[in-house]
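Peer 1: What follows is a set of structures for review.
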Structure 1
Amino acid sequence: MCSWCWAFRPSLLSLLEGLSEEIVTVRLLGGLAPDSEEPMPKETRQLVQGHWQTIEQQVPLTKFNYDFWTKCEPRRSTYPSCRAVIAARNQGQEFDAKMTVAIQQAYYLQARNPSDYSTLIALSDELGLDQDKFAQDIKSLETNETLRQEIKLSRRLGLNSFPSLFLDKGEEQLRINPEYLNAEAMLEKINRFT
């Protein structure tokens, strides 16, 4: 549910396609905003909508459906979506990325609220997941603990902004600044380091 991550998706896909097969990628959930049932304050709504407008100007192919702000009751709560990715991953590693994209499309293009478990369960069905298992897993203590551990690891690695890229060669690490319009620049930096 990070709008900059949504804008970064095309560049990330290009980067992943260009990586050497020797490089293992690991996706970590960063959390962003803890559970909340409180409606998003007006100032926060305006701030997020401002981010959307900035992104549309800086990353022109990125689109947003502003109907979200009138059709849904926005909440600053991204942990349910993070748990949905973990619950989907439990049914196959390939569903990690598939659920992430489904959440992003629901939020940014379809004006559906991924802070609502009903939306997330519907997305699991649309992905062909076992809906009963997903509904159980998304609210399980194990899923919550997995999320907590991924957030903890992200923070320990210094990945405090979204999106973040980090290359680990064992004794050497490299932070890679996200390039929204130039995946090749990131790939060159990685290739020089490896």
Structure 2
Amino acid sequence: MSSSNLVLDPQTTALVVIDLQRGIVNLRAAPHSAASVVGRASRLAEAFREAGALVILVHVGPSADGKDRLQPLADNAGQWSPPGPGWDEIVPQLGPREGDYVVRKRQWGAFYGTDLDLQLRRRGIRTIVLCGISTNFGVESTARDAYERAYQQVFVEDACTARSAEDHAFAMQTILSRLGRVCSTETVIKALPVT
């Protein structure tokens, strides 16, 4: 993992937390448990807030009738049933807190159909630090879009997880390491200035 020379400027860096919400943190997760990912993401969010850096909390959910969800003709599209009450609520350990920005998305990536890019650019953000669930869906989709928009990126390996260790490892080693730097929670926190 990249580490020793990482330096993050709180004025131009944002933490973007993907889909740490009630309905998703209850799903199977590997190689890191969802609880450990929530704990590490919470530590990152607090460190970013203390440094005066932007924290963006992203959550996903369809409209109540589900008619705005994607319905691809796919071999493994999955079944859809209306989510239960509170399914899309961000876990309380994360917030939101005063000064955080919340983005609601309707698909895997956090850029398409949202104002995420607008909010980052208006705040002068050039680097995003990504964490959340799932490594190879929400995190990777957001990362690919961020790459195409020329953001510098840092991926917090131990604050991300997937449905299997293999899915997580493939995304981190094969895709995300080509789009940015892969680091640990501790490395990212140490890269922020001490206030």
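Peer 1: If distance in nm of label points 7 Å out along Cα→Cβ at positions 33 and 161 comes out at 2.0 when worked out from the coordinates, which of 1, 2 was used?
Peer 2: Clearly, the read-out refers to 1.
Peer 1: On to the next question. State the single structure among 1, 2 that was used to calculate FRET efficiency 1/(1 + (r/R0)^6) of positions 41 and 89 (r between Cβ atoms, R0 = 30 Å, to 0.05), giving 0.40.
Peer 2: Comparing all candidates, it corresponds to 1.
Peer 1: Taking mean count of other Cβ atoms within 10 Å over residues 49-56 from the coordinates of each of 1, 2, which one would give 19.6?
Peer 2: 2
Peer 1: If we compute FRET efficiency 1/(1 + (r/R0)^6) of positions 137 and 177 (r between Cβ atoms, R0 = 30 Å, to 0.05) for structures 1, 2, which one ends up with the highest value? Please list the in-between numbers first.
Peer 2: Values: 1: 0.30; 2: 0.95.
When FRET efficiency 1/(1 + (r/R0)^6) of positions 137 and 177 (r between Cβ atoms, R0 = 30 Å, to 0.05) is computed for each of 1, 2, structure 2 gives the biggest number.
Peer 1: When you work out percent of Cα pairs over 29 Å apart for each of the structures 1, 2, which one comes out largest? Display every interim value, and only then the final one.
Peer 2: On the way: 1: 24; 2: 16.
Result for percent of Cα pairs over 29 Å apart over 1, 2: largest is 1.
Peer 1: To which of 1, 2 does the computed value -7000 (helix-only ellipticity at 222 nm (-39500 (n - 2.57) for each DSSP H run of 4 or more, over all residues; to 500)) belong?
Peer 2: Here the read-out was taken from 2.
Peer 1: Could I ask something else about it? Please compute relative contact order in percent (Cα under 8 Å, 6 or more apart) for structures 1, 2 and give me the label with the greatest value.
Peer 2: 2
Values in this text are rule-based calculations from the coordinates and carry no lab data. Computed from a prediction, not measured in an experiment: that's the story for all the values here. Cβ atoms are built from the backbone, for glycine too; each structure is taken alone.
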